[in-house]
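*Asks:* Structures follow.
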Structure P
């Protein structure tokens, strides 16, 4: 495998710059995930690495090789798409072995290698089947196997799980992560699903408007978001953000909302609270924040609290719901808070 380095890479379409000054390094053997909303530049970045989009400026290296202007076939990469693109008339074995047709590998050797890869992907008993006889998850594994057999320097995954249902997506995600760890492959993975990004990656890169908003280990990005965009994009349910002033450890807003947040006083600040950290305490008062909606998710529940036009989300254990039915007035406090600049949205020092 090999490392990958983007150095000040830009991509311009006409008057629109869709990727701006991209500096990014993928460590050898790592799985890096690009995540962000539609139009943020993540797929364009992957396509430039693949050679499917020309680079306007900057350079891309795979290992020590400058591949910026090389044709896709000369970059030593393999790509797995959202559309699996399997050959319907070929068996699982033949689909996996297909990339070796253009090489000097003997057919018998190619099929043997295909069988070995199929076995490692849990497809050993399905090698004689055709794609129409496979589930979506099995077809995805065949597509991955077809990429693996080439033994490329870098694997590229372009939203490969988006066609699967929720249950199968989780199962295939787990299999993909296990496979990546076992083989030590260098991979760049693109998705719009932040949960998928958090689960899979060694390093998560959050993109916005063609730039990197934040990059780092998933837990670091979740625990210490660089700004309000990252704070609300990473994490589900998203972080609560409230503008106000902090005095005596209490956040007060212009609408009368009060939350115990602790910390130093501030005349104007944006306070962020993860739903898991927002504590709801029922009180006998007739006015104040009230429970508006409860969504049960098995052992836990998402509770929406309303105070005037402001809505906040809390995640609570299901047994606690008996104390806070819909309509209950509650007092709000936070276990942990994040502070952001009101004007810029950037994270303030702890």
Structure Q
């Protein structure tokens, strides 16, 4: 989850406290929030970035602490596209104008269509703009690896730049990046290939995608992105062979979306993708997975490979511990945390964090 607490894209003490607290409590694997590959690719002026070398060192400190706790940690690289230059959600406004460090005159997207009424009209990207993003993306990937990140996630969801290229509701281009399905997925496939080329064959690459625009009920005549498009996109990624895990979310592309939510509400989308790609890619479910029992059901009954949880860790940094209690299993965590919740004479043996493996990395 975005923390909106960076300084010129650099991690701060807030990030060490936030991610450190989670790492101490045994989640096994963590993903650092959406991190802009260029300054104008941030969601807000307070978002993380990896567009310059000075941003490596503070990231490396967080990564090394997570590793000291026996955790794997990756980073989600992103470009916010037409949803850039906003303010932190709790500030009550929407647009971050230039007086507060925003860049409303430099918001870019596939087409000059704002996300919502009142948002800045984005600049339709030229071929040169697209080439510059690709170059910046590769540089950011290399910085993430230099910082010690265990994997890279491509943020290809929620209406941000790559996601907005996918959907015909936000992409009205007439060149080789718009129009046909093959053209609209082109940039995403190029970014996947560039990421794989930059990390080699030993570092896992994840990709998050919105499985639907949720416009079927609110705008039934709109040619948005649907589950069948996601399935074909996933098959293209599987055939390309650059992505190890596809992370299935939904929505965020259009302000008129009508989301039907509830515990595990996005699981059917992930299950449909898994059925299509089989063992060619790992498939992760995300979205209101609120108990260990629900997580176990998703893995065992829905035949999915990984569950991801974000928002609930904002409330409870020990959520993985609670999930383990739900299932009556032990997990590794910092002894400094765990000891106070055990009976000294009847405590289970302390589990060294480094003795536990995150199986998807084996």
Structure R
């Protein structure tokens, strides 16, 4: 089995940190059992990440035990170990501990996107194929001494977890020229400058605190609009059942569910669209061309004509037009209609 490549470090087809622990009559059997259990758990997590629960019902990918037509309880996730093995592209094992009869470690597992797609399609389960653009998180902690953003902040420490493989990856700046008060007051100048400096178009300002032993958090989801202003959406508040790390995971899971609802394609038919790609130079052309050709909804992007400042392309895509617009926006490209030119692809400003 191959090890994970660096290219898999930040993609949704990689599952990291699977704890494995098995005991058997000898060390080799313990290792083999632990590895098999870990691969199976990684496959479960991948299916949960890429699909919606309602789409998995009555398939081998259903993660919950359920009653069959005869009233008998059937186990969840009955995908065979052989199929799981075919889906896996590489493994990495960390923090190994061995004894004569026990094996413990942490497992990172990479999966082949095409193999995963074949399994999903075989069982008729729609799934999401790409990540959103990263969201910058500003975790503000309400302490007795006031609001904390950078120092002595247990809520910020929770965001050191690696969410780069999530469908909705997050980043937390090491430090930035913004205060906790500016973040909470939604200081537009400071937030827009932060978004520009960090190269993001979405920011989550998440305020957390603890009262009477109960931990809660909530805040605002901000999006930089094409006209340079901020759109604001309220999020939460929500109780955390567990430590601060659990709260961070809950937020990412919530955003992943929203991304799946927005992005999953249920109509397999292809639509053809002719577009004009506008650019000011070769580097910009390459970025826009990659935004089109690498979009998961785009099945084919044919170059019809090319000039110094524009190109004509014929794009075939799956799903709704609004989904295509949304995915291109995630890749830094705006698709909009212009008089005389028709549909135009531009760099998002």
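Each reported figure results from applying straightforward, stated rules to the coordinates on display, with no laboratory input. Everything numeric here is computed off the predicted structure, so don't read it as measured data. Cβ atoms are built from the backbone, for glycine too; each structure is taken alone.
*Asks:* By the measure FRET efficiency 1/(1 + (r/R0)^6) of positions 29 and 253 (r between Cβ atoms, R0 = 30 Å, to 0.05), tell me the structure among P, Q, R with the highest figure.
*Replies:* Answer by largest value of FRET efficiency 1/(1 + (r/R0)^6) of positions 29 and 253 (r between Cβ atoms, R0 = 30 Å, to 0.05): Q.
*Asks:* Starting from the value 2.9: which structure in P, Q, R was distance in nm of label points 7 Å out along Cα→Cβ at positions 85 and 141 calculated from?
*Replies:* Clearly, the read-out refers to Q.
*Asks:* Give the label, chosen from P, Q, R, of the structure having the highest value of FRET efficiency 1/(1 + (r/R0)^6) of positions 125 and 237 (r between Cβ atoms, R0 = 41 Å, to 0.05).
*Replies:* Top value of FRET efficiency 1/(1 + (r/R0)^6) of positions 125 and 237 (r between Cβ atoms, R0 = 41 Å, to 0.05) goes to structure Q.
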